[in-house]
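Alright, structures below, take your time with them.
Throughout, read-outs are computed from the coordinates displayed, never taken from laboratory work. Note that this is a predicted model, so its numbers are computed, not measured. Cβ atoms are built from the backbone, for glycine too; each structure is taken alone.
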Structure P
Amino acid sequence: MTGKLNGKVAIVTGASSGIGEATAIALAAEGAAIVIAARRIDRLNDLAKRITEKGGQVLSITADVSDEAQISDLVQQTQTKFGKVDILVNNAGVMLLGMIDGANTEDWRRMLNLNVLGLMYATHKVLPLMKAQGSGHIVNISSVAGRVANAGSGVYNASKWAVGAFSESLRKEVYQNNIRVTIIEPGLVATELPQHVTDPKAKETTANFYGSVKNLESEDIAAAIVYAVTQPSHVNVNEILIRPTEQER
């Protein structure tokens, strides 16, 4: 494959479906070698097959981003295979909505472990490589929920607010190392996320909300990510907020 990312190496977490899957395909189409990571190896293998059939380079690694040791192994395998990491797309996460009172607090732990700690672990592991090579780009997937809080999504809001704060702090720490940081904040996207909601009332409310507008597609978000990572090296697209046209909040 030839494109704007020839010679670049990208890690995409949560690549087994949705935004992660679409992003891996889009980055590969621009010539990047792709490391795809997720827990569902069957889906990773299917994605890898589709990328290689189009001439792309890909490495599939089964990894749970909330496990720091597995993230260390992911980055080590990437370095061994490709010698560097140019782009990290921290996409893995869940959206387990529900009221705070009476919540299943295991949902809270799962969200914070995946949405926040997993993103932090992956960032922490790639930074030494990026600093050593004098370049890099970290893309963190947040949400409109990282800007607008609503009843029934408090802990999810908290997790995405954390992504925003972490991303801006990170940018201020690494800009002098020629490392760029971008936060992507999608609105309603047609992915598996609503299916993961465990609270019955919240699941119904979420389904109704998603059904009220024409959702974005995962490919729309992937296109935004490609835009950010293919800018000239002196351009750092810090933030992209992207909603469906029909979404009010």
Structure Q
Amino acid sequence: MKRHLTSWYSPSLGKEMPIATYGDYGFALLMVPTAAADYLEYERFQLMDHLAPLIDSGKVKVYSIDSINNESWMNNNMDPWHKSVRHQHWNNYVFHEVVPFIRNSSSWDTPIITCGASFGALHSMNLFLKRPDIINGVIAMSGVYDLTEYTKGHYDDNVYFNSPMHYIPKLTDHTILEQIRQSRHIHILTGGGAHEDPAASGHFAKVLYDKGIWYELDQWGPEWPHDWNTWRAMLPQYLGSKF
């Protein structure tokens, strides 16, 4: 499996941001890490090893980026308003820097699918829903789609507009809604075991249903916990069978 690490100074974030790329060909899978983790998390927990056959065959090319949750929602010493502003900086980094990087390293018509587990599922879903004109779909594993679960009671416009459970029910922009509806790759996956919250996935699926948005909701059984063995099974299965 071909692996390449690079970085650049991000104007959006004011810091050096690394990215790991796996493979040469295929649609682009943009991986967002869990919680306070980094761009090599999926590799450390052997998820990339499980994706290797799909990567080596040219089905998918994986791009794994850093989160900045330690500089925003996971930083308990930071002013809540600054947390929400910092998260918006990260969105800008993805939209204005990472997406062009992917386009320039593949082609401008290569589909981009966001993907993440746990907190990364929320971010992945949010990135797609905010910019369906440049991101083509999402695979969200074991997510909660209400950002206030992470904001410790803080609520402002940046929280609202980055919390799919809040802004999607009130979304009326016909152009954006139609772009979302055109995607055939909105996959909401969850286990049913320890520390999973399948009800959160079900509630968000109902929000999409009420807006006329197609999705796939898949709840696995109680033997699948909120942990890496679940995600190492889920993601290869979906990439192999749905793409």
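Upon calculation of distance in nm of label points 7 Å out along Cα→Cβ at positions 20 and 228 from the atomic coordinates, which of the structures P, Q produces 1.0?
Answer for the origin of the read-out: Q.
For distance in nm of label points 7 Å out along Cα→Cβ at positions 60 and 156, which of the structures P, Q scores highest?
Checked P, Q; max of distance in nm of label points 7 Å out along Cα→Cβ at positions 60 and 156 sits with Q.
Using the calculated result 18.4 for mean count of other Cβ atoms within 10 Å over residues 124-131, pick out the matching structure from P, Q.
On the way: P: 18.4; Q: 23.6.
Working through the options, I get structure P.
Given that P(r) over Cα pairs in 5 Å bins from 0, in percent, for residues 12-75 alone, derived from a single structure, equals 4, 18, 25, 22, 14, 9, 6, 1, 0, which label among P, Q identifies that structure?
Q
For which of the structures P, Q does the calculation of helix-only ellipticity at 222 nm (-39500 (n - 2.57) for each DSSP H run of 4 or more, over all residues; to 500) return -13500? Numbers along the way, then the final one.
Values: P: -13500; Q: -10500.
Attributed to the structure labelled P.
Can you say which of P, Q returns 44, 42, 37 when Cα extents along the principal axes in Å is computed?
Values: P: 48, 39, 36; Q: 44, 42, 37.
Of the structures listed, the value fits Q.
Output the label of whichever structure in P, Q has the greatest value of relative contact order in percent (Cα under 8 Å, 6 or more apart).
Sorting by relative contact order in percent (Cα under 8 Å, 6 or more apart) in descending order puts P first.
In terms of mean count of other Cβ atoms within 10 Å over residues 116-123, which of structures P, Q is highest?
When mean count of other Cβ atoms within 10 Å over residues 116-123 is computed for each of P, Q, structure Q gives the biggest number.
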